[in-house]
Every structure is written in structure tokens, then in C-alpha cells.
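Student: Okay, got some structures for you below.
Each value in this text was obtained by applying a stated rule to the coordinates, not by laboratory testing. Keep in mind the model is a prediction, meaning the values are calculated, not measured. Cβ atoms are built from the backbone, for glycine too; each structure is taken alone.
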Structure P
């Protein structure tokens with residue numbers, strides 16, 4: 001016998017908009033089901049990189065569905081494989097998913113991802129996105145936000161192709177203006193340029209060591225790879 005005094009009495013599921021599934025969620029769930037079916041059908045001797053990339057697709061779907069623990073775990077499984085095979089783009093993509101999964105090692109993933117994104121010429125849109133996370137994570141008066149914003153702009157300027165350059169540099173200029181306003185209350189273009197010069201933010205040889213200090217603080221010695229070994233493999237080290 002139903003309890004007519006219950007606050008849930010008479011609740012119709014169809015009338016509750018919170019429980020409605022959006023078309024985007026439907027698509028993500030369908031993609032997830034297909035990826036999982038594909039993954040489960042892989043032979044035991046399947047290519048290691050192929051498996052890792054499929055796992056990353058699965059992680060991205062879980063993230064879109066707000067299943068954060070699952071997103072983290074699937075993405076984290078892929079990272080070492082991508083590093084092993086010098087697949088730096090997907091390694092950074094994995095770090096981005098781990099960061100957005102909001103788990104205990106999310107900031108560590110951010111630091112690891114940014115080091116790779118700066119070291120290797122991956123998609124500058126992803127590099128800018130990761131550096132913008134530092135801006136969001138740091139206090140308003142932090143110099144770290146200024147360093148991240150200017151490094152993002154540098155990567156957008158030097159690594160963008162003709163198709164993405166205008167939009168990406170517009171975004172990074174907006175980020176710089178945002179940081180200047182909250183850092184020192186600066187809003188006009190002339191004073192922003194003075195601020196940039198004052199903090200040597202336009203000098204890449206000054207920016208990179210400052211970013212290295214920031215990343216060391218974020219990662220706290222929990223690097224997921226040997227940076228010296230990777231540096232030794234670079235054409236110029």
C-alpha cells in the first residue's frame with residue numbers, strides 16, 4: 001500500500017526534467033557502447049597503441065557522461081603506453097581527461113601534460129587549454145597565472161597554422177587581458193604592455209624557467225616519466 005503522505009507520492013518519472021536524457025548524452029552513450037564492444041572484441045595480441053587509443057575514446061565518453069572515476073581510470077591506463085611509443089599528442093590528451101575527471105591526481109596530471117605540451121609541438125589548441133587551467137587554478141594575485149597566459153600566447157603564435165592562428169591568438173589575448181585585470185587591475189592596452197615588459201613576460205627564455213618552477217610545484221616530484229631521458233632524445237637538448 002502506497003504512503004500518500006510521502007513527498008514522493010504521485011511522482012511521475014516523465015515529469016522530472018532532471019532525469020531526462022539529452023540527445024548529446026544519448027549519442028555519448030551509444031558511442032561508449034560501441035567503443036566498449038570494440039574493445040572487448042580485440043584479440044589478446046592487438047596492437048598496444050590501438051588498444052590505448054580506444055581506451056582514450058572510452059575515457060572521453062565517460063567524461064562527457066560525467067562518470068568521472070571511470071574517465072580517470074581508463075585515461076590513466078593509456079598514458080604510459082603513449083609515452084612509451086612517443087605518441088605525445090595522445091599522452092597530453094590523456095592528461096587533460098585526467099585533470100577534468102577531478103580525482104586526487106588531477107593536478108599532477110595537469111603538470112605532466114603541460115611539460116609534454118610545451119616540449120613537443122602538439123596541437124596548440126590543447127596546449128592553450130591546459131595552460132588556461134593553470135590560470136583558473138591560481139589565485140588572482142599569482143604570478144603563475146601571468147606566466148601561463150603568456151606562454152599560451154607564445155605557443156598559439158608560434159605553433160598555430162593559418163586556419164587556427166587568428167581564433168587561437170584572439171583567445172590567448174583575452175586570457176592575458178583577464179589575468180592582467182585580476183593581477184594588477186590593469187585594463188587598457190598600453191598599461192598591459194608595460195605590465196608584460198615589467199615582468200619579462202614577452203621573453204620566452206625567461207618564461208620557460210618560470211613555468212618549470214610552477215610545474216615542479218604542481219607535480220611535487222610525481223613525474224610520470226623520466227624528463228632527462230626524454231630531453232636526451234630531442235633533436236636539440
Structure Q
């Protein structure tokens with residue numbers, strides 16, 4: 001039996017909060033991952049990430065943080081909090097927590113094995129969210145900015161992060177790696193040379209395709225160590 005997918009409504013978050021759920025083939029309890037989209041919203045490239053996780057034995061929920069709302073207004077609010085306000089507690093983070101609460105209550109989810117992955121906007125959200133939610137066991141931010149206040153990263157779970165050298169987020173990755181090393185938090189942070197923003201969801205050439213493949217392999221290995229799907 002192949003994996004299956006469905007569109008789901010998520011209660012207790014923003015009205016109309018919804019998502020794309022990918023479920024592995026087979027029975028039993030599975031580790032689960034929340035997939036957080038970039039500024040383009042919940043599009044095919046993000047649902048494909050959820051599908052890839054399901055094919056590896058994870059239940060994956062890709063949350064639509066723009067559902068039923070104006071994307072431009074949402075982006076303005078989210079970016080305002082990320083760069084100028086308290087990025088640890090805003091509507092987007094609260095919606096992600098509501099989504100995880102819904103996900104961990106599903107009978108086929110192992111609530112002791114929970115992770116998150118995010119891209120750009122979603123990468124920054126993944127880091128900030130994990131600073132305030134002990135339920136997360138591991139996160140995989142792609143080209144995300146660090147939270148405000150930065151000291152919150154001392155509370156992070158294990159992190160496997162991927163950053164392009166040709167991008168302003170490179171410095172965020174380097175700063176995060178230094179702090180995680182200082183705090184003895186397990187991590188695998190990699191800065192990829194000759195690589196630009198959104199290299200995972202919008203590869204531009206052979207080099208970025210290889211970079212995307214390498215980052216996925218690192219995630220599978222790291223998630224396997226921390227939430228149980230060892231390859």
C-alpha cells in the first residue's frame with residue numbers, strides 16, 4: 001500500500017487554519033514532522049517535502065499559515081515580528097503550536113518523536129518555535145533568520161541547518177552554529193558554497209541540485225538519530 005495524503009482542518013488556531021497531511025504506508029505509530037512553508041505559501045514544492053517524509057516513514061503535516069487570509073498582510077505581520085519584535089510569540093508561532101497539538105493527538109503518531117522543518121520564513125519560524133516548545137525533539141531550518149531575542153537559542157532542541165553562502169542568512173547560520181557549540185546542543189550546521197537562497201525548493205543548476213540532495217541526506221541521518229527513523 002502506498003502512502004496517502006489528505007487536506008485537513010486544524011482547530012484552535014487561526015480561523016481557517018489548515019494543512020496537507022502525508023501518511024506513510026503501514027500501521028503503527030510513526031514519528032511526525034511539521035513542514036513550514038516559505039513566503040510563497042503552501043505550494044507544490046512544500047507538499048512534495050511532506051510526501052518525501054511520508055515515503056521515509058514519517059507522518060508529515062504541511063501547515064498553511066496563510067489559509068483564508070491575505071498573504072501580503074500576513075507576510076508584513078510575520079516579517080515585522082521576525083526582524084523588529086518578539087519573534088517567539090506571534091500568530092504564526094501560535095498556529096504552529098496548535099498544529100502540533102492536533103498532530104500529536106492522532107492515534108498513529110508517536111508523540112515522543114516530533115520534529116519540524118522550515119524554509120526561509122518557515123526556517124526562522126522553526127528556530128523561534130523550538131525555543132519555546134519542548135515537545136519538539138529536532139528541527140531542520142533552511143536559510144532562516146535567528147530569533148529575537150537571540151539568547152532564546154540556548155533552549156533549542158537538536159538542529160540540522162542548511163544555509164547558502166550567497167545569501168544574507170549565511171551570517172545567521174554561522175552565529176547559530178557558534179552558540180549551539182557553546183551550549184553543547186547537538187547540531188549539524190552547514191554553509192553551502194556557490195549556493196543561493198531557496199536552493200532546496202527552487203534549484204537553479206547542477207551545483208544547487210547536488211546541494212539540495214546533500215542537505216536532504218543530512219536531515220534523514222540527523223532526524224533518524226533523534227526521532228527514530230534510522231536509515
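Student: Starting from the value 1.9: which structure in P, Q was distance in nm of label points 7 Å out along Cα→Cβ at positions 66 and 98 calculated from?
Tutor: It traces back to Q.
Student: -12000 is what came out when helix-only ellipticity at 222 nm (-39500 (n - 2.57) for each DSSP H run of 4 or more, over all residues; to 500) was calculated for one structure; which of P, Q is it?
Tutor: Q
Student: Identify the structure, out of P, Q, from whose coordinates FRET efficiency 1/(1 + (r/R0)^6) of positions 162 and 218 (r between Cβ atoms, R0 = 30 Å, to 0.05) was calculated to give 1.00.
Tutor: The correct label is Q.
Student: Can you say which of P, Q returns 16 when relative contact order in percent (Cα under 8 Å, 6 or more apart) is computed?
Tutor: The read-out was computed on structure Q.
Student: Between P, Q, which one scores greatest on Rg/Rh (Cα atoms, Kirkwood Rh)?
Tutor: P
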